Structure P
Amino acid sequence: MATANLDTRFFGHPRGLATLFFTEMWERFSYYGMRALLLLYMISPTGLQFDKGKGAAVYGMVVSLVYLMSIPGGWLADRFLGQRKAVLYGGAGIAIGNFCLAAPSVEMFYLGLTLVSLGTGLLKPNVSTLVGSLYEPGDNRRDAGFSIYYMGINIGAFFAPLVCGYVGQMIEWRLAFLVVGAGMTLGLIQFLLGSKHLGQAGLHAAPFSSPAEAATQKRYLWVGLAVLLGVPLLIGSGVIAATVTQLADALGVLLMAVIGVVFAGVYFGPWTPAERRRILVIFVLFLVAAIFWSSFEQAGSTLNLFADEKTDNQLLGLPFPSTWFQALNSIFLIALAPLFGWLWIKLGPKEPSVPAKFVLGLVFGGAGFVALMPAAALAASGAKVSPLWLTGTYLLHTIGELCLSPVGLSAMTKLAPAKVVGVIMGVWFLATSVGNYIGGRLAGFYESMPLDTLFGYVGAFAIAAGLLLALFIKPLRTMMGGIK
């Protein structure tokens, strides 16, 4: 429940919003700081010295699991921990995990990645839930509160590659992971100090409806813990013999299985025909979002490698770390988000529908890679290309993100039947997980395929998917039943 309906101590919003703003800011600082460094550290001669294929497999697993774990993380908070403890335990896992990454040991490196994945899965969905809990039903400040909260995300994402990338590439890799862990630790400290401003929000899990339900949920909990903790231990001890690539392939199979189970479970619920049609629309939008994120999230994989190896990283004659390119998305988001918000309102009845905006998202996402093809061909001759090429790609990708990401988030809440809104929000994270997995694995083709060809395939696939979706805009709008 809300702490106080008239609390206006943080820019007209509840004071607890400041606590959650900085918690998420530091969490995103830690995530994007780690993401900027991860693949480069793994393949560096002064890092872990992995080959690019192995590094891409590990990277793809980590950035996928970070979002996949949001589904059990949300369930664990709802049924057992409450959102407050979930955020605290998740943040601790992220901080400890990054400190493990700084240790000079491959075993500690893998332990650190596991803790970061589990910790992010606990923290990320539940801190967002806490934001909503600060407002009473009908409080018209809610949407504006989330806008302020999302600004915290972008601030953290902006500074992360600038600070952590500089420390990692210019000073020492492991020191950068200590900086990442320290950032999350600061976020935890201010969360603990500021929790008094959250009132009763997220203190307790939802009560079980009966002893039988409690027993069933506890069985699920023990099985889940056995899998989450047992499988990494068995792999680490050598009981399960598997290469990194085999594990990455297994994760791909798991993702497909999760998608099938989740959508089958939702679709065959006790819905009206109109609700079932909307669930089909959600599935289509899910597939489109996964394709978009598979290109967009190559910022930390193929585009990161291109920035590091093929780009002349100088500004006014002064060198800068290649990881700094990953701050461009946040810069463009902060600059363009108000413009897009104004544009949709200005268009009024001519505003594109949700499917049409998804088409635009795919086309701009694909165009970012197509625009980079000439630079990739030029780099194949050994030349270092201008940083303006990647800048243009990130601009196009950000435009695509603004057409798809906030629109999709809103559409999920509108299209989902009331009883499964939380599950459908987990589905939205699942699309990001799938996209991250594919985007990471594509980096494995970085050396085995000409770069202009690789970028061309990625761009053409996204654009083709967008054009195919365009053919179904009208049927999808009909299936949405008047929801815009």
Structure Q
Amino acid sequence: MKNILKTGIIMAMASLLFVACEPQEFDDYDLGTAPQSEQLSFSVSPKADQPNVVSFNNTTDRPGIATWTFGNGASGQGQSATSEYPFAGSYDVTMTLVTDGGAASVTKTIEVAEDDLSLLQNPLYTALTGGADNAEGKTWVFDQYNGGHFGVGPAESMSADWWNAGVNDKLESSLYTNVFTFKQVGVEMIWENNGFIYTNQAGVDDLAGQGYTNAVVPPAGDFDVEYAPNASYNFSLVTSDSTLILSDGAFLGHYAGTSTYKILSISENEMYLRAQSTVEPGNAWYYRLIPEELNVEPEEPELPLEANPLSEDFESETPSVVFATEAMGDRTNAHYQNPAPFNGNQSDYVYLYEKKAGEFYSNISYVAEDYKFDLTTQNKISLQVFIPSYNDYITENNVAGEWIANNQLQASIAVKLQNNDLGGSAWETQTEILETGLETGKWIELTFDFSNVADREDYNKIVIQFGTEGHDGGGIFFFDDFEFHE
């Protein structure tokens, strides 16, 4: 097992602890020419009681800013720094000194004699990977079914103050196709996607400079960019400040120019991260990930069956039964003066329904938000209708498609029961009753009997549609005394 770990860990990344001194300001020195590698030096000091924890100190006799790569995938900055090496092996540690005159690097190879797996026995590793005994690792995805899984805020803040994604806000993009598996053995990360990553304009521009030029605008907005991840990556955890660092330029599906993530919180079932953007230095991005097996769309609670009578006479300016409108004309009015207060309907006010010219599917509807219709006892809809004679019932109008048999406005009304949960597909399971060829210029009382579908338990929407659907002819109609009853 030890040999497997040693051979698989060439790029293994462990914890990194920065112990940085204040850098020298260039303005304070006239540093002249660029430094040479042979002028640079640094010391290597394994911890006495824990030799796999190694301190490095810049001993160069020349001021400058020292940056480090520790040979385990981690890096740091400062006159001194410390890195941890859980696994035995040879590691090339490079210090780069940046001065006013230029920069130079020096490399030393350090030998770590034995594994010290206690360095991996940290709650961060266990929460991220599932622990050393979990050979398959732990797989994380965006928490798409809960709001706030993706957000952005100012760089100086530690919260997504500007914007947070709602539930499934980025469903029609590549963001949720990115999947990340972290394994403690080998400190390996497997990144899978469907060939695309998600970013904004600044990210697109930066990626284009790296050769990733195939970008498209998804329905969710911003950009999906064609991007194939490597077969695997390594990662390190800076346990001292809860920082996650991914190797080889990897990132968590959303490109902000960085591979470094601050872990704001982590538990067995959730991880919340912050990334400081390098393509937009004023922005910080936030990501909430959960284990893949927990990313399940919540089931809608089953609505109870209820028989709740509905009635509306439209005499009040604030009706008790409110009909939503779809593609209706501007004259539509739920409190309109009765145009013909005679022939059995002397109401002062009625509902004016304008089928909008140029629209194929004008209608109004009522939805029971918290229950389904119990049609076993309540299955009839009654109302009075007035069909004006002045509508144009002769002109042949445009139709929505060749499946529409009628292209003329009709003296008709259709009442439909639908399952509103199906959204735009509700018509596929609807029950419709159509009354056509109605007499014009008088009030007519109609009853629509749905007792033949009394066994249906999925309906919670009533649709009223005058003039027949599928053509774009317009017209005015009136109705009154709506009732949904036994």
For the read-out distance in nm of label points 7 Å out along Cα→Cβ at positions 438 and 454, a value of 2.6 was computed from one structure; give its label from P, Q. Q
Which of P, Q yields 4.2 [distance in nm of label points 7 Å out along Cα→Cβ at positions 294 and 430, calculated]: Q
From P, Q, which structure was log10 I(q)/I(0) by the Debye sum over Cα atoms at q = 0.09 Å⁻¹ = -0.61 calculated on? P
If we compute distance in nm of label points 7 Å out along Cα→Cβ at positions 174 and 230 for structures P, Q, which one ends up with the highest value? P
1.6 is what came out when distance in nm of label points 7 Å out along Cα→Cβ at positions 342 and 398 was calculated for one structure; which of P, Q is it? P
Across P, Q, relative contact order in percent (Cα under 8 Å, 6 or more apart) reaches its greatest value in structure P
Out of P, Q, which one gives -25000 for helix-only ellipticity at 222 nm (-39500 (n - 2.57) for each DSSP H run of 4 or more, over all residues; to 500) as computed from the coordinates? P
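Every number here is computed from the coordinates shown, using simple stated rules; none is lab data. Source: prediction; values computed, not measured. Cβ atoms are built from the backbone, for glycine too; each structure is taken alone.
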